[in-house]
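Derivation of every value follows stated rules applied to the coordinates shown; laboratory data play no part. Remember, predicted model here, so these are calculated numbers, not experimental data. Cβ atoms are built from the backbone, for glycine too; each structure is taken alone.
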Structure 1
Amino acid sequence: MSDVFILLSFAFAIVGLVLMIGRFKVHPVFVLFVVVAVLSLMFGQGGAGTVSLINEGFGNTLANVGLLIVFGCVLGKALEISGGALRITQSVEKMLGTKRKMPWGIALASTIIGIPLIADTTVIMLIPIVSAMAYRSKESMMKFGPILYIGAYVMTSLIVPGPGPLAAAGVLGLDFGMSIMYGLLVGLPGIAVATFYLTRIKTYVAPKAEFIESIAKAEQQAEQEQREGGSGTTKTLTAQNGGVGRTLALSPFTGLPVRLGFALLPIYLPISLIMIDSLLGPTLPEGSFIQELVGFVGAPIMALAIGVLSTLPLFGGAWRRKEIVNGMFEDGLRTAAMPLALTGVGGALALLIRETGVAERMSEVIQDVGIPPLIVPFLVAAAICTITGSNILGMLTASAIMAPLIDDLGVSALAVYLACGTGAQIFKHANSSGFWVTTTLSNMTVGQGIRSIGVASIISGVTGFAIVLVLYYAGLI
């Protein structure tokens, strides 16, 4: 079987995958499965060999990251339904509530909440608060809505326990602690530059009426009271505003204000445990109790399980009711279903590339042509995300293609991971659910969404990739 046949077959298969998902809207799990099966048969694996390859690739990949994806999704759902995410946002608004700092407060809240929650959910949850902030400050939703989206979107593309980062790190066999540390190093500047761009937008877009009706009514009532010689403006505004941005978020389970420390704990406890194990574990005495303990609680699966347990105080005494915990897990499992299936089939694709000789031939072509190795995963992830609208699929496909090439090309798994994560941010437009959620709820037109969300996603991805290249050529990754 010639090298040309193998490479052309693989190239046509990837193009077909992108077209079937992006143009004809066929479910990505099914398309990816068909691509793996057809390529395996074409490359001479036979019927039994193809079945074995798919089972092995699927099973081995999910053995590494399956429960991580489940726990990550459960943790995010717990923060969503308990009021913890809302409490974090209100605290950031209070801290950075001036008109000049408000966009950066939104970006900070989105960045924090975007670690456990996907970007679409972050926008749906917090857009009423952001709309109220825009109304009070007379700022444009063409600024505030995309800023809310972009922070969570970048975190979802780079930081564990996001489904895309978990899948890519699992396929690449990457240490999760290093992926978190360098993901933050690469992602935060991208968010900052994209936010700066969005703050320069001059077009005014008013918030949607349904998000500000209560505030407008409260202000009208307050003005009427003032004309009649009354007082208590702040009380009226606070009460009728539903507490958006003015009073602390109340837990739907206890009726009491959610404690900020309890809301932040499930986000930063598992991340801290994983990073402590990565950084401190190798320096501890071999076989000592402390090394065993750090290694146990810092293992990603245990760290995320501890993170899930740390959400229970957010529910007050209600967590003792089995329907609360069961409901939290059921909601999380529904969210995890598609990332799990995509990750498993992506693992089968990576095994196919490794077992059929595609990896060696691709690495030879890349070296002969002189393409910088990190350009390949960046462009593959960017192309798939742009065409299909899925950053998860972009990360997964690019990492699956690159995983077998790492040794031959002389690049690190960390560098490839970061290239995939930055490439998968480019370019959000009308084929993406996140684009439509943000555009619609921010009261923008499609053109305004492209100018704001689309351009900001390119800026964040390119900025992050520039930092990846600097770190790579400096020998730091």
Structure 2
Amino acid sequence: MIDTAENQAMPTTEPFNPQARAPFFEALRDYLKKDMVAFHTPGHKYGQGIDPEFLELVGQNMFKIDLCELPEVDNLHDPEHVIKEAQELAAAAYGADYSFFLVNGSTCGNHTMVLSVCDPGDKILIPRNCHKSVIGGILLSGAIPVYLKPIWDKEYGFYDSITPEEVEASLEAHPDVKALLVVNPTYYGVTCDIEAIAKICHKYNKPLLVDEAHGPHLHFHSDLPISALDAGADLVVQSTHKIIAGMTQASMFHMRDTGHVDVQRVRKVLQIVQSTSPSYVLMASLDTARRQMALHGQELLSHALEVSEWARQELNTIPGVHCFGKERIGQPGIHNIDLTKLVVNVTGLGISGFDVLDLLNEKYGVQSEMATLTNVLAIVTFANPRSDLERLVNAFRAISEEIHTKGIPQQVRPLLQTLDLPELPKASMTPREAFYAKTEKIPFQESVGRICTEIVSPYPPGIPILVPGEQITRELVDYLQQVYRYGGFINGPEDIRLHTIKVVA
């Protein structure tokens, strides 16, 4: 049919798609049109009191929709209309029975998952590569962690995923655990067999909780790994801001009403861990990000996958670097891979991932997500045009050419072999007992045999290697000092250089 103005005006027979609405965003937009005078929080009064330089940079409309719990725009803690409708649309889009907006990031979502299923003294199965917010939820709840050990990837120097076999063996060995919490996908895009794990959990009548911070896009494209909700998980937390178009700190909490978790307890916990002054700007970004994915996700994510694969192939032609892809699927701990993640191994360049990250940033204007001793991680989303990927590839090519011209000797591979993770330390107290115990600060070198009271997460690999209640070993001391010496950093303890550490007195 010729596209004429007459044809465009013809009525459509297609039914209205409710996902085309963004009710909360629309309510904010409508409120912005009103001529209102403000005698309520926030104190900047629709931006009139904002520092002029900040206002010039950002623009006034953002401050005009930075509102509080006004009748027109609803209340996150007791939603009755536009927030309620927006959350219901999110649930329908993702295949959940309930969805909740999070303004405190996925951290509060992970806290909520643990607090919703565990009372003090209850056990919960968690993988050792969990985010530190999961440990935070354990400290808050008084739960006792039972650890699963994911497959350690010696070639790349990070944890892959857990296996269904390990999950079933652990549930057999610990029938009193209240739930299993898994990380899927990992920071590096690796996924476990989440469908098989969900079936195993439900076979043992245990809920499956999933930290899907890096997977808010999975549901919307058939070429991506299956999402946790589609696989049968009970509770799922997603960082909408990490991969799709939410603003930083904006996340979602999803629930399937399988009977394993009480939705009213979830609601109560969310009211405790979430701010009572939620950002209406963040919630608007959640509403519109959901609409965008529901309407255009397949098309947008096809672009992300296409440019990622182009970049992967180009990177793999550059001497000294390698970006893994589908060829690794099926290896132990790698059930599937999110191919929008570009994990670039730089061992062959003879310098560390930290050095490459700095060169990319300072010399080539390319800011990657993070680095480890041997890798640089670039996260690609639908918002990256191909020109972004061309700059990334060209920067790696230039670095490789410069290094091979100078003839810098190989340095990193021997270090990688020395940084195999030590065995998991023995727990002498529960995390909560150690966290609240009397403490003393001692030299880290003299801490062997003492009980740690801090969360210690070295980067690499970016996971808690010591949590409160665990006994410090000589192997851990040596490992952590090597991480720091070779360019990594330590997150969590008061003394991030680890000259000292806090232990139970």
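Which one of 1, 2 has mean projected area of the Cα convex hull in nm², for residues 259-362 alone, as calculated from the coordinates, equal to 12.1?
On the way: 1: 10.6; 2: 12.1.
Structure 2 accounts for this read-out.
Consider the structures 1, 2: one of them gives -11500 for helix-only ellipticity at 222 nm (-39500 (n - 2.57) for each DSSP H run of 4 or more, over all residues; to 500) as calculated from the coordinates. Say which.
Working: 1: -24500; 2: -11500.
Matching structure: 2.
Which structure, out of 1, 2, was FRET efficiency 1/(1 + (r/R0)^6) of positions 19 and 67 (r between Cβ atoms, R0 = 35 Å, to 0.05) calculated from, if the result is 0.55? Write down the numbers at each step before the final one.
Working: 1: 0.55; 2: 0.90.
Structure 1 accounts for this read-out.
As an exercise: relative contact order in percent (Cα under 8 Å, 6 or more apart), calculated from one structure in 1, 2, equals 13. Which structure is it?
Of the structures listed, the value fits 2.
Taking volume of the Cα convex hull per residue in Å³ as the criterion, the highest value among 1, 2 goes to 2.
To which of 1, 2 does the computed value 15.6 (mean count of other Cβ atoms within 10 Å over residues 251-258) belong? Working through the options, I get structure 1.
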